[in-house]
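Derivation of every value follows stated rules applied to the coordinates shown; laboratory data play no part. Predicted, not measured: the structure shown is a model, and the values here were computed from it. Cβ atoms are built from the backbone, for glycine too; each structure is taken alone.
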Structure I
Amino acid sequence: MTQIATTRWSGIAHAPRTPTKARVAKAILKPTVNRVPVRLTFANGTTWGAGGPDSPEMRLVRPKAFFARLGADTKIGFGEAYMAGDWTAGHGTDLADLLTPFAERLTSIVPEPLQRFRGFVDTKLPHHQRNSLDGSRQNIEAHYDLSNDLFTQFLDPTMSYSAAWFEDDNQDLESAQLRKIDAILDDAHVGEGTRVLEIGSGWGALAIRAAKRGAKVTTITISKEQAALAEEKFAEAGVDVDLQLVDYREVRGEYDAIVSVEMIEAVGEEYWPTYFATIDKLLAPGGHVSIQAITMEHHRYLATRNSYGWIQKYIFPGGLIPSLQAVDDTLAEHTTLAVTNRRSLGQDYARTLREWRDNFNGNWSTINAQGFDETFRRMWEFYLAYCEAGFKTGYIDVHQIQMSRTNETGR
């Protein structure tokens, strides 16, 4: 049984006492699972689900607590129940493989008559997670400042925390990450003497790659932990990079190329106009922009834009995934920029996440020794598998997006 540190995980240490909601959740889940090719097994031998003996197994360890969490908060309770150990993947079942059939049916898994009640279960983003200048710093610190040593245990040597781009099944993660970075730099026309602005430094891999092309690189971040390690990596690589610990709204200057990798998800919908208008303002005449962004289909974005879910509560506070149309619409209304090319890396992200999860689990003893407990392990494992299933099924995607000005005289 999972032991939960009540002082650290007070929100999930005890299942909520909501017997009526728990009964409702159980009544809804049974017919839902019976349409999915999985097996949901109880300790007494009872089995739900449309899956056969070789299908993925979801094993309920504490059914009462599981249904209580699911009934109390449908969107958050499922993940919290996994964190608490109320359910787990069965023996021989990979967690992402178990979640995949659910992800494939995510838009239809709840019966249509019940979907009209979505507004009663959707919770809006808490005010303190808004991505204002102060809010953004707090949101970034909550995830990226956990520990550089933690991220070192599951990322490749480039420390790239974003989708790789694999050339084939045999390419290793590190070289696939460098291929991804090179594609972004190529789309932004980065070369000798190019003035480059990178929004969101990460741990410095892209800035190093750009500097080695002879570019004059400025990179910005609001993560103190990332900045400290990035500076060390710049020194090790022997490159001259101007790293600034500032928000994108505080940047000044003019740049021939502006790049950003999976940072827009942390901007927040209300600040997308500011984000893209800032890029437009900083871009020199004839300049190019290349960003990598996690995306979802527009109708899903519209349905979830005001929701608050497990991923926002525990992993990425303030996060919101845009649609390609939302990006196009924001550019058209607030900038002189337009998209000139797109490249999907969705399946590459599923593979990237699988490799991260394998590394995380393989190095758990080292991570555990750093002070991260079993509840954290289950939270991180669920996060990586949950995202892998989403990309694998196409529920979410990721794109490299190239932009340039539609009219250079229209600034």
Structure II
Amino acid sequence: MPHICIIGAGVIGLTTAWRLAEDGHQITLIDGGEQAASGASHANGGQLSYHYIAPLADAGMPLKALGWLLQSDAPMRWQPAADLAQWRWLWRFLLACNTATHQRNLLKLWQLAMHSRLQMRDFAALPHADYARQCNGKLVVFRSAAGFAAARRGMTALARLGAEQQALDGAACLALEPALAAVAYRLAGGIFTAAEEVADCLQFCQKLEARLLTLPNVRLRYRTQATGFGQHQGRIDSVQLDHGDAIACNHVVIAAGCHSPALARLLGDRLNLYPLKGYSLDMPAGAQPPTVSITDADHKILYAPINGRLRVAALADLTGMDDSLDPQRLQSLTRRIAADMPMAGKLPHARPWAGLRPATPDGLPLIGKGRYDNAWYNTGHGALGFTLAAGSADLLARRIAGEQEPASLRGLFQPG
């Protein structure tokens, strides 16, 4: 069988490796980190949000972003830089900020998310596949009447596809989730999806890594960087490594998150992908933790109860490849949690983390091949990597095998 080299051992690279190994391919998975899920998959929000997957780019976002520039604790922050990639991304993001594009991309993401949900059942059925998965539902709350009204309109489009969601007023939100007591009087309403799930992405990656290590056709190499590619007769035939050696291969898959554009340039491809730095806090559950997963739509903060702990994830900073912890941003997040969910988690014991989410301007991941017929991409999933990983891996595997794709996914997510 063909030998496939996969670059990137986050949740996207690991699920891709598993899916291709199932097809019988010889797999070499390489990553520059010390272990699996060293990057954006390490401590993400933990939501498996298959139904509520609205892209960030929307009609009202530019005006919101302008207002956020004046707020020190804004959910999104932009640090202008002499970086053409940043400006190119921002321009395409602005072009995507309209209702028609938003609705079209939401439906595309829905199709991939539903496919991913089906594929995820295969992982859940594996022996010893416990990764703190729980189907406890997701409540998205809104503080403005306009935001709640827009969300109800979005419900209508998804209901036609089969989504089962409920629109709740503020009192109903509090009745469903008492942990919202401190902010209940400010809520215009919320959208509840009972079928949504939470899980520990790092634990999922570690369990999947352990399964991969049992397969004779899989090899994992950490602390290893791809530095170039060899080619012969118009096809990639090897991946060159920083150790000075090379891996001969029949195909290469780039699933390297925010490092993907640099690798793509070596192949003559340009990916419009930029890092959005997100933060998370992981802490023991408090006296009144939420029982459902909560997303505060106005402040872009999610609260996910995962196996006796609380994971809080928030913020989106366009600050380039800097993944350092910004004390001011962490303080801002901590203040917001203390004010809005004071008994949800034990803040003094919180573990902070920051990671770079590989985001495309329109919110659609890049899944397909570029200039070379045997060089493939599976990247650009933004904050939805965990949710979309299994479906994206299956879609890419089908394309590599030359198989027919599910009808709902044909022609989607081509890089370029």
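Per-structure values
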read-out	value
For -10000 (helix-only ellipticity at 222 nm (-39500 (n - 2.57) for each DSSP H run of 4 or more, over all residues; to 500), calculated) the corresponding structure among I, II	II
For 17.1 (mean count of other Cβ atoms within 10 Å over residues 219-226, calculated) the corresponding structure among I, II	II
For 0.50 (FRET efficiency 1/(1 + (r/R0)^6) of positions 59 and 291 (r between Cβ atoms, R0 = 41 Å, to 0.05), calculated) the corresponding structure among I, II	I
Structure (I, II) behind the derived value 0.95 of Cα Rg over 2.2 N^0.38 Å	II
If FRET efficiency 1/(1 + (r/R0)^6) of positions 267 and 307 (r between Cβ atoms, R0 = 25 Å, to 0.05) is computed and equals 0.05, the structure in I, II	II
For 17 (relative contact order in percent (Cα under 8 Å, 6 or more apart), calculated) the corresponding structure among I, II	I
